[in-house]
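These notes open a run of structures that come right after.
What follows is calculated from the coordinates using simple rules that are stated; it is not laboratory data. Nothing here was measured: the structure is a model prediction, and the numbers come from that model. Cβ atoms are built from the backbone, for glycine too; each structure is taken alone.
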Structure I
Amino acid sequence: MSVTPESAPPQATIARYTHAERIVHRLTAALMIVCILTAAVLYNGSLAIRIGHRRQIELVHVYAGFALPVPMLLGLAFAAYRDDVSRLNRFTRADWRWLRSRSRRDGSIPIGKFNAGQKLNANLTAGAILVLLGTGVIMYFPDLTRLAWRTGATFVHDWFALAIGLLVLGHIYFAMKDREARRGMRTGRVSRAWARNEHPEWVDELDSSR
């Protein structure tokens, strides 16, 4: 009988994420979903009329938006999280090869703990959160800036909100296609076979550190 990643014995798995990293991911995801859902109500007239309580929904949206960077900032207190942030911010030649390759998942490219797609997603998401936070502050505190700035901030906020919504949908789509990646974020461990195929350089790094 074949052994699937979900039923693999403990010795065939390796640690991928710490408990703190998984908590940061879950809190960030929850706040992001709240922001997206409340934004959908605020910007869709028919939804706004059907649901009502616009002021309360607006406040939930604002407070969730202000809180969005907090889990990531708190995560910096943990060494494993800081190490992964450093990895996500570092592009290598192998990453550019991965982006250009049509056979990027055959294990032939020496990819580390994160592939180029994951690095792009993380950096685009972090950048968009900063832009949305900055423009959100300008919109919520109108006396801080002149009218032209508030108008520009509203325009930028709306388009970046749409972009990050699409980015989140893409992230969920790819996550749903990779059960082992979801397992890693859920339990902190992944099968060694999956890691060897998807992130061979990371496995070599772990083996050499023993």
Structure II
Amino acid sequence: MSKIRVALVDDHQIVRDGIRSLLTGIDDIEVIIEACDARCIIERLKVVKPDVMIVDISLPEISGIELTKIVTGQYPTIRIIMLSMYTNQEFIFNAIKAGAKGYLPKNITREELLEAIREVYKGNEYFSKDVSNIILKSYLKQVKDPERFDALKDEKLTNRELEILRFVAEGYSNQLIADKLFISVRTVESHKNHIMQKLELTTTVDLVKYALKNKIIDL
């Protein structure tokens, strides 16, 4: 079985040691690169390419956000998860604009870190529940047209698809949705793909916006 190759970029050795320890022994994930700053990882990427990079937002000289712009521009197949103690709106949105596929606070559990790595590796986005709530609240403030488009009457989505859309928009992981609905993770992913195709959306953030606009969820 091929493993997800991970790079760790953090200027604190103890943080890198901690993350590597969490990932040690996981069958489908291996840490192949560690770097203490942006310049170091940029040099290393000339030799070896990871699938996923876990990047601290606060790096010396070149920030994690600037590093994300550089890496996604030069190596679009590398997916970046921002890991930070800062979860304010400015940092989150700047990271997303730079190309980050995930954003996690540093107090996450091992299980959530593993899920985030696996999700972004598959091409999905992953935001912790707290981060998702910040994105939702920001979008809600920007919504100028409160008129409701009734998704149920529109008949685009089935009841099960609406149920899954609600869970996704509320920040539940695929595994949690599967557990709640007593279905497999693969089935959840399949429903999610169908929802995005039907609604002509491309990202999880788009799904959240749709759910808010149509009052499928409320804050």
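Taking 1.20 as the value of Cα Rg over 2.2 N^0.38 Å derived from one of the structures shown (I, II), identify that structure.
Only one of I, II returns 1.20 for Cα Rg over 2.2 N^0.38 Å, namely I.
Comparing relative contact order in percent (Cα under 8 Å, 6 or more apart) across I, II, which is largest?
I
Could you figure out which one of I, II the value -15500 for helix-only ellipticity at 222 nm (-39500 (n - 2.57) for each DSSP H run of 4 or more, over all residues; to 500) was computed from?
II
So FRET efficiency 1/(1 + (r/R0)^6) of positions 14 and 182 (r between Cβ atoms, R0 = 41 Å, to 0.05), computed for just one structure, reads 0.50; which one of I, II is that?
The correct label is II.
Distance in nm of label points 7 Å out along Cα→Cβ at positions 38 and 54 was computed and gave 2.2; which structure, I, II, did it come from?
Answer for the origin of the read-out: II.
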